[in-house]
Structure 1
Amino acid sequence: MERPKQLPENVQAELAKRHKAAATTVAGLLIATVLLSIVAYLGKRFFTQQQNPSLDIGLRISILILGLGAIALRRTKFSTMRLQDIGALNGATGLLSTLEKTTIQLALLGAGIAALGFIGTLVTGNEIYTYWAGLIAVVVLLYSYPSRTAWTRTLQLFTPDQAEMTPAGS
């Protein structure tokens, strides 16, 4: 079995910096999602119940599409062939940039789901929208949470070799 290559110091420092930024963003949005549910719970006596079947269907479909879209986006952006191409063309820096940007995009989708549910609660007065959307947002946020070992393994697999850990021209 082939032993994984060791990453140079500059790549490890960049990995630590970008991973921390992505993980902090995801964790912050996860906390914000939970806080929205708490606000909906504490404010339910102030909401006026208003039935709106078309809004109900629209919210459910939108939240479902955003949740499934987050999964599709992650699978597309982190596909093996795409990561190989990025690693070959841009080296470790390009891979780290892709990992960070995609993670933050997924986290923002999760936050959008939570916000959509909270807006539904404000409009209809039914706090179940916030809980339901919050649950889906938490799943999306946990799904997008960056694992440092996975990022390290990705760098080891998809960067050509030690001499080419940074893109040409940098």
Structure 2
Amino acid sequence: MYVADTARMEDFYTRVLGFTATDRGALGSTKLVFLSRDPREHHQVVLASGRPGELPFNSINQISFRMAEFAGLREMHRRLAAEKVRELYPVSHGNALSVYFLDPEGNRIELFVDTPWYCRQPVRIPMNISLSDQEIWAWAEAEARKQPDFMPVDEWRAKQSRAMH
């Protein structure tokens, strides 16, 4: 992603989101910082200097990162709230529990964990992340069950597999 302030963005992505700078270099005058949260992946995000200041809008709709577990999502929400990021909101999509926010340059970021359910998208239900894990998962399942085409995600995947063959 093109960025205006490489140092600020690297600081945010490493300090707040837990990425590690795995490499850095330049292509001509463009400085690159390679970032990853997975030791098996050289990079998941590349910050590239040179974002034009005159863009009328941010051309990135969103960048989504899967979290390993809900406890990590909850911890990231806590860290992001402490960081006072803009537009911090947790939601359920039925098939995922997500936390959205804007990074320092206004890029929309989604951190999410999958749920064991499928329901037709789009679904966006505000989530009270202050509830206990047990309360959130019970609430999320009850809300997902109200959505069109609700089913266990394994059933949905089996249907998709049959449709693709």
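Computed quantities for the displayed model
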read-out: Read-out distance in nm of label points 7 Å out along Cα→Cβ at positions 60 and 148, computed value 4.3, structure in 1, 2; value: 1
read-out: Winner on distance in nm of label points 7 Å out along Cα→Cβ at positions 28 and 116 once structures 1, 2 are ranked, highest first; value: 2
read-out: Source structure (of 1, 2) for distance in nm of label points 7 Å out along Cα→Cβ at positions 132 and 156, computed value 2.8; value: 2
read-out: For semi-axes √(5λ) of the Cα gyration tensor in Å, for residues 68-123 alone computed as 21, 13, 7, the structure of 1, 2 it came from; value: 2
read-out: Source structure (of 1, 2) for mean count of other Cβ atoms within 10 Å over residues 84-91, computed value 14.1; value: 2
read-out: For mean count of other Cβ atoms within 10 Å over residues 36-43 computed as 12.4, the structure of 1, 2 it came from; value: 2
read-out: Computed -8500 for helix-only ellipticity at 222 nm (-39500 (n - 2.57) for each DSSP H run of 4 or more, over all residues; to 500) - originating structure among 1, 2; value: 2
read-out: Comparison of 1, 2 by relative contact order in percent (Cα under 8 Å, 6 or more apart) - largest value held by; value: 1
read-out: Among 1, 2, which structure scores highest (criterion: mean count of other Cβ atoms within 10 Å over residues 20-27); value: 1
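Throughout, read-outs are computed from the coordinates displayed, never taken from laboratory work. Computed from a prediction, not measured in an experiment: that's the story for all the values here. Cβ atoms are built from the backbone, for glycine too; each structure is taken alone.
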